[in-house]
Structure formats: structure tokens, C-alpha cells
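Asker: Please find the structures below.
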Structure 1
Amino acid sequence: MEETTIKVKSLTPILRIFDVSMAKDFYLNVLGFSLDWEHRYGENFPLYLQVSRGACKLHLSEHFGDSSPGIALRIEVEGIEYFHKTLLSKDYKYAKPGLEVADWGDTEIRLRDPFGNKLVFYENR
């Protein structure tokens, strides 16, 4: 019997959203992600979309049951100080994140999206 290898290639988390305009404002305008695509099964159906920035892809869903609000993600970045300055320059009303050094040495920006999902952007040191 031939040995088979499985290569895990990527992870795309699904985050629950409740308001499309708030989600787009936060992920596109504040965090600088790009809108890759949107999908609805028909008129008056929930929206499902993909946003990305670099290699990071996130699915955002209005569909009940796709995910629970309040999950936590760690997203690795390079240039975290510049990213932090960029975030603060947006003057986003609902988040003024700090730049912290974790006990294990990573530099982190911690913030929540408008739906309670925790995003930790970090740079390995």
C-alpha cells in the first residue's frame, strides 16, 4: 500500500457579523482588508463575504449558526508599529488599541470587531 501524505495548506475562519455596513467599515476602512467577494443565495438572504489582507483571509457571515460571536483570532503581521500608527490615524470611534509586549515577547495589538470577535495582531520577536 502506498503511503499518502496530507498537507494542511491554510485556515480561513468564519466570523459572525450582524450589520454589513459596520463590518465593511471595520474590516475594509479601519483594518485595511480588501473585499474579495460577496455571496447571497437570493434577495433578502444573509450575506457571506470574504475579506483579505496579504495572506490572511477571513469569511464574514450573517448566517445564523455559521459561527458564534466572541471568538478570538491571532493574526501574524510584519511591521506592527506601522500598522498600529495606521490604526490610530483612522481615529475609529470604537477602538483605540494599544501596542503591548506579551510575556512571551510578541508585540501585540488587541481589539474587538463591532460584533465582539477578538482580533490579536502580533509580530514575533
Structure 2
Amino acid sequence: MQDLDGAAARIVEQIVSADVLVVGSPTFKGSYTGLFKHFFDLLDPASLRGKPVLVTATGGGDKHALIVEHQLRPLFGFFEALTLPTAIFASERDFAGGKLVGDAVRLRTEQAIEQAVNTLDARRPVRSGVAA
């Protein structure tokens, strides 16, 4: 990371210090893009250990849906991140006018967000309610 300029180093630090990551990539030849992979190559392998990660991807059709299971989950497994159970894949038919309109993908998105919030809540320290 010492080879990065100040702006890039700050972006990496923001990602490493985030409470949860929502990461995604368009599907390119059945996998994530080269730029996506290049960015994660900049991170120390231990930097995401235990961090909750919600994986997402887009693709031209249903045949690309397995990118989240066969490409993204193994990548974040390498980092020993806590990949949330629900992944989100959306194809062209799930969008209209730049907005997410597919009912199934909207439900999965709500479910994934709920899992992320619950994971964060479970990690917050419990304070004693005892008054002095």
C-alpha cells in the first residue's frame, strides 16, 4: 500500500475501516472485472478478516447469476471476511429507467440489508444498564 498516492491510500483505508462492505461487479466473461480484482489485489490479505461483506453482481441474464457463488464468495473467503448469506444478482430485466424494479431482486436486497444490520447489531458491545 506504500506505493499508492494519498487519495488511493485514503480509499483503501476507508474500505478497511468500514463496518460492513457492499461490493459488486458487472459480470465479464463469467467473472468479476479486472479492475475489480486489481483493486482487491492492493489490500493486505488480513485486512478484511471477519468483516461483514454483502456481495452483489449484475449480468446480462440468469446464466451469469453464479458469479456471486463461484467468484465473489471465494475471493472474500481468501480474505477471511464474513460473507453474508444472501447475495444479490440483478440482470438487465431487473432494471427500468435506472431503478431496480424486479420483485425477486428487491426482496433479496431487503433480506441482505436485514442480515447486514443484524450482523452489525450483534457486534456492538452491550452496555450495562446498571445505574450507580
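Read the figures in this text as sums done on the coordinates, not as results from a lab. Fair warning: this is a prediction, and the values are worked out from it, not measured in the lab. Cβ atoms are built from the backbone, for glycine too; each structure is taken alone.
Asker: Which one of 1, 2 has mean count of other Cβ atoms within 10 Å over residues 13-20, as calculated from the coordinates, equal to 12.9? Please list the in-between numbers first.
Answerer: Working: 1: 17.2; 2: 12.9.
Derived from the structure labelled 2.
Asker: Say we calculate distance in nm of label points 7 Å out along Cα→Cβ at positions 21 and 45 for every structure; which of 1, 2 gives the highest result?
Answerer: Values: 1: 2.4; 2: 1.5.
Structure 1 comes out on top.
Asker: Right, something else. Which of 1, 2 yields -3000 for helix-only ellipticity at 222 nm (-39500 (n - 2.57) for each DSSP H run of 4 or more, over all residues; to 500), as computed?
Answerer: Working: 1: -3000; 2: -11000.
Comparing all candidates, it corresponds to 1.
Asker: When FRET efficiency 1/(1 + (r/R0)^6) of positions 37 and 101 (r between Cβ atoms, R0 = 30 Å, to 0.05) is computed for each of 1, 2, which one produces 0.25?
Answerer: On the way: 1: 0.25; 2: 0.50.
Only one of 1, 2 returns 0.25 for FRET efficiency 1/(1 + (r/R0)^6) of positions 37 and 101 (r between Cβ atoms, R0 = 30 Å, to 0.05), namely 1.
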